[in-house]
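Every number here is computed from the coordinates shown, using simple stated rules; none is lab data. In this text the structure is predicted, and so the values were computed from the model without any measurement. Cβ atoms are built from the backbone, for glycine too; each structure is taken alone.
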Structure P
């Protein structure tokens, strides 16, 4: 190849490189798309379908009621002494007379999802308000839901989105009445229902 041919090839290659790298010769266009997303109202309620409450065994005790003196006839009949009656029984360590035990069940339900307000109502009802074992009975009353901020039979609480990490956790409060409880063992039949509704 002659020198002139080499120079010509070099000039042609340089011209091609300049043409390819020159932005003035490139064509370009772009368009912008607006994106919108419609999120539906949606709610998830987590709850336990069975709840067994195992009460701690109270301490067994013998209570000394003090001293007593009675007159006794030769037939064995007694008189003039003080007899035990419910009114003069001394307090035991476990006393439930005239009171109800408020059971606090923490973190036994959770809600998550989407609503127009970002909130939901959570309510509790008691369709079966007693548990029984033969003739023995435990009553349920005053059921309430709580999220740590609000407590009531129905509350407004935050949904926090759909992720598990954003779920709102809540508890149940209810009074148990042992005034008609006469047997040890498992009493069954009580129910509470939790309802979660977007608002």
Structure Q
């Protein structure tokens, strides 16, 4: 792949694969509170899947930019990070105290400073570990249960690659649902910012 083809691939990746979770999440949020309550479980599960996909794409892009042992375009053609790779990413980000450290890690300039600041302020990417574990191999089983207070709880279950049963639970309340959409949007924005800074530098902008 020559330089022009690589840049074209990366721009297409940014505009499609990276932005897709936000597009889906925005459309779900537009209608989730207006649609029949019976559909809220499925739509919230979809929001969680999109937020996790956006996070894993963020991890994929960060690994590609931080490593540079192979061309980023080739690195981004890999499958999304599995649980172990996600946890390594979350731990790496958790070890940074200043936004400049993230920019140095990714080898990008200060045009991505705001996203680096927001990623540090987000704190605790590892809170998604359970969701990544359940979702890493495809769509899970989705159901709703009630807790002792009567609150509806979204439950996602799946078998891991080692045959273990995994699950993640999320209250089906408005602020949690909105937070999933916001999370997907944040992850997408940071990914586009970091990748955009790399592309601008490659393009001499």
Structure R
């Protein structure tokens, strides 16, 4: 996941830096909903979240129809619940800190294109990071899986366009690092690494503006 993240950042930087590359850059806002079933860090738990998001994406195209595209979203949870099996439900208010990042990188194909409208479809790797602090523990969680997105772009000048799209994802592998923090932490307690198969469905609608070069 780390290598894919680095590659995606490089792709975004290349989209900005090299005018001779045929591609685009976009900024957008939106939301993300996800539902996760996971057994990491204890009993099987169902997580549900609704977040607001802002993001940036960049694409580099081999021709008028096929290329590579990367998305990077920053997530601010508005609602968040963790419901462990036969346990106490934890809500957004129980967390001292909660922030996320969503990454989507893959092949993009324009299934429809004319002078004004373009319909791109993207498929590839998906990853999600969540940073949280609750009680005397901080946790970093990373999920990885696959993503699929479809959008519509309306060109209103030679280079500028507005966009609306929906990205969906399914993550099946999760990693977490749980670290004791605070004055009440046991000094002899070490950080705990966990890895497990999970089931996470994500749904992310976006609206924004883009520039082609």
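Details
- Among candidates P, Q, R, the computation of distance in nm of label points 7 Å out along Cα→Cβ at positions 122 and 178 that gave 2.8 used structure P.
- Computed 12.8 for mean count of other Cβ atoms within 10 Å over residues 82-89 - originating structure among P, Q, R: R
- Per relative contact order in percent (Cα under 8 Å, 6 or more apart), the highest-valued of structures P, Q, R: Q
- When distance in nm of label points 7 Å out along Cα→Cβ at positions 66 and 162 is calculated for each of P, Q, R, the greatest value falls to P.
- Which of P, Q, R yields 1.07 [Cα Rg over 2.2 N^0.38 Å, calculated]: Q
- Highest-scoring label, criterion being distance in nm of label points 7 Å out along Cα→Cβ at positions 90 and 154, among P, Q, R: P
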